[in-house]
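Asker: Please go over the structures that come below.
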Structure 1
Amino acid sequence: MMKRYTVTPGQTLHWSGVNPDDHGDFANEADSLDETEACVRKIDPLQERLYAEGQRSLLIILQGMDTSGKDGTIRHVMRGINPQGCQVTSFKAPTPDERSHDFLWRIHQHVPQKGLIGIFNRSHYEDVLITRVHRDISAKESARRFKEINDFERMLVHNGTTIVKCFLAISKSEQRRRLQARVDDPQKRWKFNPADLTERRLWDQYAKAYTEALSATSTKHAPWYVIPANHKWYRNYLVAKIVRGTLKQMNPKIPPAAVSSRIKVK
């Protein structure tokens, strides 16, 4: 099933072919709850085995337009695991120190250590998205960075980090609804940033930048999944299914005990 949401390496993603309103074979949220909960429950024991094994790590990269649900995805999908085995990094605008290094310098410092699940809420892809839309880098520089990202991710994979990359796709009309909901709800108004409206006017430019970035960086070792995200419940189901499936495929092993089972504790 996940093939329909995978950006095939070497092929071009077309924005017109993305359906943010897709909800698969489920009629509504109620139909999806049991399967979503089953996926979430199965992540915890797999994460515990990954932590105990201590030989590999999992990096989950979440990208998407404003209000696409990166925070909500983390909150719902990862709610059942031991916090000690998971780290979340939210990348903001680079600091002066970070700007004085190559664009991947600050990213590498937050790659999860062996045994952990790391989650990037935004990532190194901001440096080929917002920088491209605002013309801070040229098309030539962007293409060079795509190659460097592919090399960087290949190096991580070769060193034991499995990478899952999810682009949360929402429609422009759904983004408008969610932004308005933030303004209207006193409990959510703190999330609203007037700068979001400025970026919203650049929707078409971001769509073009995303299609270029996802097409150029969906590789065999680190493919992109385009997750329909207009329906939050379906977004959560798909990401939970991908994370569970990836951990199951990694098949981490509990290490052998250091002591004999014949020892009796007195």
Structure 2
Amino acid sequence: MELLVFRCLIAAHIAAGATGAIAFWVPVVGRKGDVNHRKWGRIFTKAILTTGCLALTMSLFTLFDPMTVHPHLVGKFDADFVRGMFGVMMLHNAILTLNLAWYGWLCVQNRRNVAANRTPLNIALQFAVMIAAIVCAWDGARIHQPLMMLISVVGMATGITNLVFLYSRNPSPVMWLKEHVKALVGAGISVYTAFLAFGSVRLFPSLALNPAMWSVPLVTGLIILIYHRIRIDQKAGISIVPQFRSRRAAASD
């Protein structure tokens, strides 16, 4: 019965995650602020929140009885490894995904009204992801899994940087937009990482710890994030590049 429930959770998790993974690209590559951007942004956010809740539930099943819900890993990995990678780390990643999706959604809803983002749930998610990061790092050290310690840095950095913005007194007029992009691109990275890294375990267990499986979505997401931050600065007239070019032009004259 436990395994059946877990498999149903996996099916729902894949369906929600696939929806989010597809919806992710419409706001990223489409025209910003138009009807499609808002529509698919809502679809993406709801799909990611659903995905995160399902991942959190799956992680709790794994923490309780790792080998029963992962029979395909019996004989390949021990219970400590499975509990750590697919219990503790998935719990961390699930909270991180929920954190990013909810935080990014609030940023665009409240825009320059930063105080409105300081809801009990949003603040709780920041502390939850930092606590999860500490637990993930500790358990990674205990079972000698550096990947768990590395991924915990992302969770800790997310909680800290989000709190810095949430309690900033005079943020830049476009900082809310940068935070929105940071959070939702980060949530997209999380979804693709889950598909490439955790999903590969079922087909190619040895690839689960391959850095390439984790680095591809991360590098892609960082490129998207940097590109959009530059565009936001350019539109706001605070980009370093135009200023640098104007100074060069003035010097040449």
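Each reported figure results from applying straightforward, stated rules to the coordinates on display, with no laboratory input. If you're wondering where the values come from, they're calculated on a predicted model, not measured in any experiment. Cβ atoms are built from the backbone, for glycine too; each structure is taken alone.
Asker: Where does the value 19.8, 78 come from, among 1, 2, when Rg and Dmax of the Cα atoms in Å is the thing being computed?
Answerer: Structure of origin is 2.
Asker: Using the calculated result 98 for volume of the Cα convex hull per residue in Å³, for residues 141-180 alone, pick out the matching structure from 1, 2.
Answerer: Source structure for this number: 1.
Asker: So distance in nm of label points 7 Å out along Cα→Cβ at positions 21 and 173, computed for just one structure, reads 4.0; which one of 1, 2 is that?
Answerer: The structure behind it is 2.
Asker: One of 1, 2 was used to calculate Rg/Rh (Cα atoms, Kirkwood Rh), for residues 93-156 alone, giving 1.11; which?
Answerer: Considering all the candidates, the number was obtained from 2.
Asker: Given a value of 45, 30, 24 for Cα extents along the principal axes in Å, for residues 45-148 alone, point me to the structure among 1, 2 it was derived from.
Answerer: Matching structure: 1.
Asker: The value -25500 for helix-only ellipticity at 222 nm (-39500 (n - 2.57) for each DSSP H run of 4 or more, over all residues; to 500) was derived from one model only; which of 1, 2 is it?
Answerer: For helix-only ellipticity at 222 nm (-39500 (n - 2.57) for each DSSP H run of 4 or more, over all residues; to 500), the value -25500 is produced by structure 2.
Asker: While we're looking at this one, here's another question. When you work out relative contact order in percent (Cα under 8 Å, 6 or more apart) for each of the structures 1, 2, which one comes out largest?
Answerer: 1
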